[in-house]
1. Could you tell me which structure in I, II was used to calculate distance in nm of label points 7 Å out along Cα→Cβ at positions 74 and 226 as 3.3?
2. Computing Cα Rg over 2.2 N^0.38 Å for each of I, II, which one ends up highest?
3. Using FRET efficiency 1/(1 + (r/R0)^6) of positions 18 and 130 (r between Cβ atoms, R0 = 35 Å, to 0.05), single out the structure from I, II with the greatest value.
4. Which of I, II yields -11000 for helix-only ellipticity at 222 nm (-39500 (n - 2.57) for each DSSP H run of 4 or more, over all residues; to 500), as computed?
5. Suppose Cα extents along the principal axes in Å, for residues 122-161 alone works out to 43, 22, 16; of I, II, which structure was it derived from?
6. FRET efficiency 1/(1 + (r/R0)^6) of positions 266 and 354 (r between Cβ atoms, R0 = 30 Å, to 0.05) was computed and gave 0.20; which structure, I, II, did it come from?
7. Comparing I, II, where is mean count of other Cβ atoms within 10 Å over residues 90-97 highest?
8. Can you rank I, II by relative contact order in percent (Cα under 8 Å, 6 or more apart) and just name the one with the largest value?
Structure I
Amino acid sequence: MISVEEAKQIITDNVQALPSVKLSLMEAAGLITATDIYSPVDVPFFDQSAMDGYAFHFDSWKNNSLTISGELAAGVSTIETLAQGNAVRIFTGAPVPPGADTVVMQEKVVAENKLLNIQDELLQKGANVRLKGSEIAKGSLALESHTRLTPAAIGFVANMGIAAIEVYGKITVAIIVTGNELQKPGATLTLGQVYESNSFALKAALQQLHIHSVITFHASDDIVDVMNAVERASAQADIILMTGGVSVGDYDFVTQALANFGVEKLFHKIKQKPGKPLFFGKKENKIFFGLPGNPASVLTCFYEYVTLALSKLTSTFVPVLSTKMVELTEDVQKKAGLTFFLKGICTDKTVVSCGAQESFRMSSFAKSNCLVCLAENETVYKKGSLVEVHLLPI
């Protein structure tokens with residue numbers, strides 16, 4: 001067995017970023033920009049009214065009545081220069097005509113017989129006009145490389161008329177669930193069967209990381225069936241996550257199937273609890289994880305190890321788990337020789353164990369917001385001791 005630190009270093013050293021791809025805006029949502037993005041146009045593309053009202057030339061007003069000479073709605077493509085002493089009815093988003101530099105909101109005027117009287121003592125020159133290029137000027141840097149394309153960023157890029165973006169992070173994940181005893185939720189159980197939950201937890205965790213291309217395969221406890229699933233999954237996915245069958249029992253065929261398929265074993269078994277029998281390997285540019293079958297072990301190994309590989313593959317460069325040091329609110333004892341990951345609830349300065357730490361228990365995991373990392377060679381932690389916690393994604 002190797003240490004937690006050694007295992008994470010092996011993953012970091014052996015996973016390379018996937019090449020960038022050009023995707024449409026909605027396909028790129030949630031991914032990472034691969035290049036700097038520059039605006040091809042001025043935004044706004046013209047001087048634009050910020051509200052419904054009247055456009056006029058401020059310096060020619062001088063508190064006198066203005067003559068209303070026309071109307072401009074959003075989308076109009078032909079406009080004439082506005083003569084001094086005139087005003088034009090204008091609506092939000094419409095182009096401000098040449099000769100005008102200010103818009104007064106409609107609630108601050110009296111318009112009668114084509115005469116406009118402005119009743120806004122606080123009105124200033126240039127008010128309520130979105131100047132051409134005031135959001136971003138043509139040729140200016142809009143988003144730097146390695147920026148996450150949030151919904152706001154997607155809207156910003158769309159507002160510049162850009163239809164496709166070069167991005168990192170377009171990734172497909174395959175999940176292979178093994179076990180004769182597994183049944184889908186909703187089915188009726190018979191003696192010896194259990195509901196399969198690992199694929200659901202993993203899919204939900206992947207969605208939190210903006211990874212939505214996920215394929216699920218099911219394999220029985222049969223070496224040929226497992227090998228077939230591995231072959232099909234590796235043909236379609238960049239990273240393959242296998243759950244169950246990774247230990248050394250008579251019906252644990254995952255490691256043998258991976259070896260038969262030509263996957264290079266980079267490690268198998270870590271000095272940790274839960275998740276000791278974790279497997280990591282690669283074949284060419286494909287990454288393989290053999291995760292334990294117990295649900296809490298699966299999710300712990302996913303957060304602690306699989307996310308490292310995903311960050312490298314997708315060029316994210318930002319750890320999924322943020323780390324902080326906080327105080328324990330209770331005494332904790334553990335075995336020497338293993339790093340423990342306890343499900344916990346962390347506040348700003350303290351952390352408390354959720355209890356129910358067995359690897360099959362998900363009730364405590366469902367309540368937790370962190371994993372408490374207890375060092376391999378420590379055995380006793382007193383109340384008030386500082387411990388490292390890994391905050392789970394929200």
Structure II
Amino acid sequence: MIDRDAHGERSYFLKIADIEIIELTSIPVTPPLFEEPVRAAVRLVKIKTDDGIVGISQIGGFMHSASVGFIRNELAPFLKGKDPLENERLMHQMLWKFNTRAHAGVWNFAVSAVDVALWDIKGKFYNTPVWRLLGAAQKSIPAYITFGLRAYSREALAEAAKYWVARGETRLKIQVGRLNIRGEMDPSGAGAGHREDNPAEDEARLRAVREAVGEKVELMADANCLMKYDAAVRWCKRFEPYNLMWFEEPIVHNDAHLLAELRKQTSIPIAAGQWENFFKLAELVKQNSVDFLNIHVLSVGGFTMGMKAAGIAQASNLPVGNGDHFDLHLHAAVPNGWRAEIHVNNWLTSNLIYKDLPGPVNGWVTLTERPGLGLELNADAVAEYRIK
């Protein structure tokens with residue numbers, strides 16, 4: 001219940017009492033056809049109020065240790081005692097106190113995690129799911145499976161695609177740009193070496209998947225910002241016969257101007273934006289760089305800034321894609337929420353850490369009516385993988 005005075009105003013205010021970061025490591029997840037598990041790490045953020053409400057989030061992006069330090073040493077002392085329901089006020093204050101020039105990076109990842117946890121508190125306070133508080137445009141969202149890991153051989157990639165289609169999932173995404181300039185496989189895709197300029201192997205892998213699953217399955221490719229402009233043009237020309245729904249982040253640094261130029265050179269729709277802040281996302285829209293704006297609440301500035309980015313996309317008739325189980329609430333909130341990402345490794349990890357996450361069923365994810373983000377930690381898993 002919410003206490004009100006005679007004028008209908010809230011008669012008391014919540015206060016942020018504490019911010020705790022829980023670091024988990026060596027979480028074993030085994031994607032389909034892998035013989036050995038890969039090990040994942042998660043950094044949870046828990047914001048506690050003075051009346052016992054707890055909001056849960058995660059630190060996303062990169063430079064995790066710096067984000068942890070910034071939250072513990074700067075944001076937590078600043079936020080303690082403030083009203084967690086005042087999302088816009090707190091976002092504005094965090095921007096002007098710690099990031100007056102609106103740089104991306106550590107500030108963005110840390111503040112995004114905080115804002116997501118604050119919205120979890122707000123939903124629990126009002127006993128309403130976050131997706132309903134934000135707008136409730138749709139309860140079910142089309143989902144795609146990011147299954148096509150670089151570590152798969154060509155044959156294993158095709159088998160993994162058939163594995164997911166057999167389970168009713170008909171929207172699939174693969175990662176491309178496997179080889180560095182020496183022709184060596186670089187599964188992470190971020191080895192700091194120039195990429196190979198010959199798209200033949202990636203085309204063969206894409207062709208193997210298309211032949212394995214047929215024409216009715218929706219395919220996407222993701223280069224994770226690995227390519228120079230000229231290489232991206234070559235990849236696009238080789239990929240065009242395979243009817244891709246989009247080519248995601250093909251160009252290094254998500255260069256807005258070069259992405260706009262690439263759109264003129266290919267019939268494949270372009271998507272970008274997953275790890276960008278609000279101002280970079282706005283630039284991608286303003287420069288006509290994308291056909292799909294991929295907003296991630298753990299990097300854009302949480303739901304507070306994510307809703308603004310979705311509004312900018314809607315003003316230009318752009319669908320919103322990408323994300324994880326936090327982003328489901330953003331997609332469900334807005335009418336242009338169009339594709340929710342289920343990244344296999346992240347999804348397997350999250351299902352160990354949380355209980356009863358809504359998942360894909362025949363290509364759709366349906367949100368629950370649980371208050372806030374609807375997340376419940378698996379206490380046993382947290383205890384097992386927590387860094388002591």
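Values quoted throughout were computed directly from the atomic coordinates according to the rules given, and no laboratory measurement underlies them. Because the structure is predicted, anything quoted here is derived from the model rather than measured. Cβ atoms are built from the backbone, for glycine too; each structure is taken alone.
1. On the way: I: 6.0; II: 3.3.
Considering all the candidates, the number was obtained from II.
2. Numbers: I: 1.43; II: 0.99.
Looking at the calculated values, the largest one is I.
3. Details: I: 0.30; II: 0.95.
Top value of FRET efficiency 1/(1 + (r/R0)^6) of positions 18 and 130 (r between Cβ atoms, R0 = 35 Å, to 0.05) goes to structure II.
4. Working: I: -5500; II: -11000.
Working through the options, I get structure II.
5. Numbers: I: 43, 22, 16; II: 50, 18, 11.
For Cα extents along the principal axes in Å, for residues 122-161 alone, the value 43, 22, 16 is produced by structure I.
6. It must be structure II, since only it matches.
7. Numbers: I: 21.8; II: 16.0.
Going through I, II one by one, mean count of other Cβ atoms within 10 Å over residues 90-97 peaks for structure I.
8. Working: I: 16; II: 19.
With respect to relative contact order in percent (Cα under 8 Å, 6 or more apart), the highest-scoring structure among I, II is II.
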